[in-house]
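Readers should treat all values here as calculations from the given coordinates under stated rules, not as data from a laboratory. What you see is a predicted model, and the numbers here were worked out from it, not measured in a lab.
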Structure P
Amino acid sequence: MATTTDSLYPQLPGNISPVFHFVAVPLFTVLLVFNTAAIGVILALALVLQLGRRTLELIPGVAALEHASAAFYHRQVQRLANKVLKDPRDEPILAAAISLGLTAFPLFIAQLVIKDISWPLVLGFYTFVYGPNIRAYVRSFSSMHQEGHKPGGIFKRSSLLEKWTGNSFLYMFFAIPMGLIPHAAAHLQQHHRENAGPLDVYATARYDHASLWDFLVYMVREVMYQQFMVSPYLYFKSKSKPLQMRSMLAGNLLHLALFALLAAYSLPIAVFYMLVPWLASNFLMGVIHWSQHAFYGGQQDPKDFMYNTVTLLETPVNTLNEGYHVCHHHWENVHWSESPALFERLKPEMQAAQSMVFRDLSVLDLFVLLMLRRFDALADKLDWWEPLSQEEKVALVKRRAAAAPIAEQEQAHQQSTAARSKPSTAHLQQQPQQA
């Protein structure tokens, strides 16, 4: 169903059929309950792992040994990266893939051999896929994200799978253990083309970002369409892009086929190793999309991505410089290692756009503080372009977290459309007189 010409924002995600939407929303509401339960279990495990890690680091020498081991590991992987990667700077992506391959996958294979569910293996699998404070998940997600932005992938020999599925082998290698339906084409050719604007099916412009109710509505109304590749598929259909449409179908069919094969072998294994991660990732994807473009309030130009996109200068960890999200949208193919330098060059444009920059926050931190309406804590982390008092910062963050002024933007769009159509109408009225 094509986008209507008299509306700036689609009435439904991807302009999906109202009948389909009426049926899907109750099903998605039930699914949200399972998404929430799954992420609750995963976050509880991640918290326990983080507490365990912090406790171990209190032992003298443990932290130093951890850093030394990590440095040695990356030096060895760098030697391999120099030989097999198009750009050796992508060594952290290769290191993440090797780490996942040497930890989570052997546990999964052991589970297949044993067949009966082994809880130590299940917990071990989740430990290596998500990690303390879900850092392992962030590492895999960031690596997958960067891999998806490189045509053919990071390896010198391009992935043959990309021609048929729109996703490289390494992209799927990261995505499937995390429970994600491979969606590189949707991210690159939909989200980045529309840049969180009115036609971006991943955008959150219509919601108050400091409202838990609005987030839950977003999860039910839009996120599940994204996760099933429905709204991206409809977007590509409206643009007459059959290859991208096929990619959306291929990602779904691949994921479904793998689940069906695993379920035929052992339904419990399919549930714990594919379904639970998929449910948890549904929730996490909603959090990521919600937080990375969280400040639409007061936006005048609905296509100004610098206004709504968040920059998170997180320390001490900013995996593959993911926090420089404005830089990534400004130049989608900029190498992640160049983002800090690009950020410095973009500062004048960002200041003019009143772009939001925070220090020492992660995406999850930002989301939690928004849900708790801790505008004071966000104000403490806000790195604003000019001096403001604490009260002024709190008021600014609160105002910017509101929904975009969609009614005003729609009115301006309709007036602009009407103004553009007037000359052509006048020309048509003059034609009979000239004849």
Structure Q
Amino acid sequence: MSLLKQAIDQIAIYDTHEHLITPAAYAALNPDIITALFGMHAYIQHDLISAGCSYSTLDAFLDQHNHDIAARWALIAPFWAHCQYTGYGEAVRFSAHALYEINHLDATSLEAAAALHAQYTGIAGYQKLMTLANLSHVQIDAFTWQPPVTTEVPALHYDLNVQTIVDGSVSFAALALHTEIAITNIASYRTALQTLIQKHARDVVAIKTQHAYTRTLAWSAVSDEAVEAVCAQHLAGVPLSSHHAILLGDWAFAVIVDAACTAQLPIKIHTGHHAGNGNMPLEWISPRLLIPLLRAFPAARFVCMHIGYPFQDELLSLAKHYANVYVDLCWAWSIDPVTSGAFVRRWIHTVPINKLFGFGGDAFLPTQTVGFSLQLRAWMNRTLRAEVDAGTLKIPAAIRIAQALLSENQRLFYTRSQE
């Protein structure tokens, strides 16, 4: 084993993005081996659909009530053959090998390994999986305002998700109940939003939004006067047009960013590629659309997630130019590991190295996080080895960069928000 690979494999990763269910929920789900590898919103499902699998076939494959693993595998085998070498497929293969000693996924190997899966079930299994992934810290977006209570795995930390606020679909009644602020007009809505951030500032590590799934990333400043009538319409329960929803969302996002600055919380923004199939407006997801927001809030710290793929070149320029822009490789390694590796190599020679965060598996199940973490280590080794082989880095420098990208950058960046 090379010195570089050995060093990368030993780094305890500071994981900045997962959707992991709680240990208690994992124990209740009690996933079988197929679910552990392919289920619970696993990204490989999207490649299987793209390869021609129907949703009904996928549902039958993932049906845990059917204990006939061979019959279930037969449903998916033709489509797996087409996508086993994609980044998503590779991550599944990493998990299968690490957890079940499977070198070739098929019905026979899955049936033979099913007994091994018992050690990865329950809360103890969850803890074991997190140890196997070698994660020192894990940040989770649970799609909630209030973080779940989890004591079984102390390394779990949570984001405060504001997507529905930024896309203008927020329930005023739910927000009023949560903050104990009666929302009757735009002024009280501002107070409720500020209270939301203040209430959870010490419980969370960041503000998170993935509104690029439901509206454009483009943002503009909106005055109270311009949105007062829209707020009243929403209060009355009248459906908002997409234009009015964006107006309300833009206004609210400004309030949130300002409150986040006061609370010393960074703002994570989904940029680029959408999970799923059949609905990804490319005109919504380009990181360049955030420029007015970046300019308006120079004191805020914005984390552009997923390298904005396939618009990753824009983030090289934005992060180089704007001091308040940071970039996260979460999910990117499995979307397109080749491009992600090339992005890291270009970043080294373009942008200050402290502004790039190296990993987030973006998974719901810890069985899948194990595969994503191994995939990241393998591709980080290839990426930095290529720099060493090209003569642009020495081994000690490559190791220091690996440590920065997988741990030190994130630790230093997020420490302020946890003081």
Structure R
Amino acid sequence: MKKTFAPLLLFITIVCTSLPLSAQTTWSKQPNPVLPRSATYPAWDGLATADACILLVNDTFKTWYSGAGWLPNDTLVHVSIGYAWSLDGLSWTAYAGNPVYQHSTNPNDADFHGTETASVLYDSTAPPTHRYRMWYSGKQDESDPNGDYKVCYAYSPNGITWTRYAGNPVMLPGDSTEWHNRMITNVTVILDNGLFKMWFASPDIYFNNQATDFKGNIGYATSPDGITWTKHPTPVLQAGVGGSPDSAVVAEPCVLKIGATYYMWYSMINSWAIENFSVGHAWSNDGINWIKAANNPVLPLGGVGAWDRYWSAHPGVVYDAQTQQLYMLYTGRDSTDFSSLTSFTWDLGLATSPFITGIEENQETDMLIYPQPASDVLYVQLPTSEVQLKLMDLNGRIVFTQTASFVCEIPVGNLPAGMYMLFIETNDGKMLAKRVIKR
């Protein structure tokens, strides 16, 4: 690598700031399900395993997931919640006493017919009996074609033995004039500086000349205690327009806050006619104003013959800070043929992706990066040796990476014009510079 010298006037100070950036580069799927349904009758998960929430507690991955099937003495199919654990995210052991949570036996309860799509939070500051907190979708009326879903709450000392909150439900849908007017489901909850924050899915099934009419959207709510919730008045992530891949529905959000940035993965479709959901991605500085990834879907459908070729959806994502890896449990299907218990897949799969860690704020360094804008080569003159450089586009894709000493030449002649982020990692921390490539 040759040395490059430049006039003193090009020597600049870069002030690095924290920006909302895409969390993953490329997701890699395991070829087969990691938590398949039993495909037997009767069994609580005979029809499906789906809708996973995943946590990393100490060195153990834990998941709570929905199982569709038959409980003892059942005459109807019910959806219950099961539990499994893993040391590597790949090999899972289902709890022998599954399901760990099932529907109420009281017809007046909001979850009399079913419990599903759990969001579990491990709260080390809570009383021992409330160490695990769970919000889930409760279904009361089996005959309701629109779902009749409301948000319910339960708590547990160990994630296995659960106590149903006596005041359920803790959140109801709105009336016909509101965008979340029929049901609320698929919640994700985090505890952020003492405040509970929830993102939820709801379809607008009434025509009111609003942008949300007949679309599925994602809302936001906050709570001081996880029970009394205040909803944001409008959706924070709306279905797209025109021919966008999410023009009909955005739903089933999973939100992580890593550093100062919120990251969301969600299910999406562009047509109600064929519900072949895939996974989209967005990120935000405040949890309310979101930027969708330009390369959505980030987890597409499987190929011909794949077990998830019809449906790759409902992401549950966790971040392992030690390995800087993201782990996603997602729901996969290969068919709409339910003629027998062996004619379809409806299982849980695993995908993984590397993660670029957050950027430290207000960090200054003397460094030379030129020209601005660049067209063929971007030169970086460094104040130290052995610096790791990564050039990324606005979708979070790494287009160049190299460990450099003193001077680095980054070829950009084959890259599309636009804004790029240059990550610079030294022994003192991580920095970011924005650069424009011009044609």
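Suppose helix-only ellipticity at 222 nm (-39500 (n - 2.57) for each DSSP H run of 4 or more, over all residues; to 500) works out to -20000; of P, Q, R, which structure was it derived from? Don't skip to the end; give the middle numbers.
Numbers: P: -20000; Q: -15500; R: 0.
Structure P accounts for this read-out.
For the structures shown (P, Q, R), mean projected area of the Cα convex hull in nm² is largest in P.
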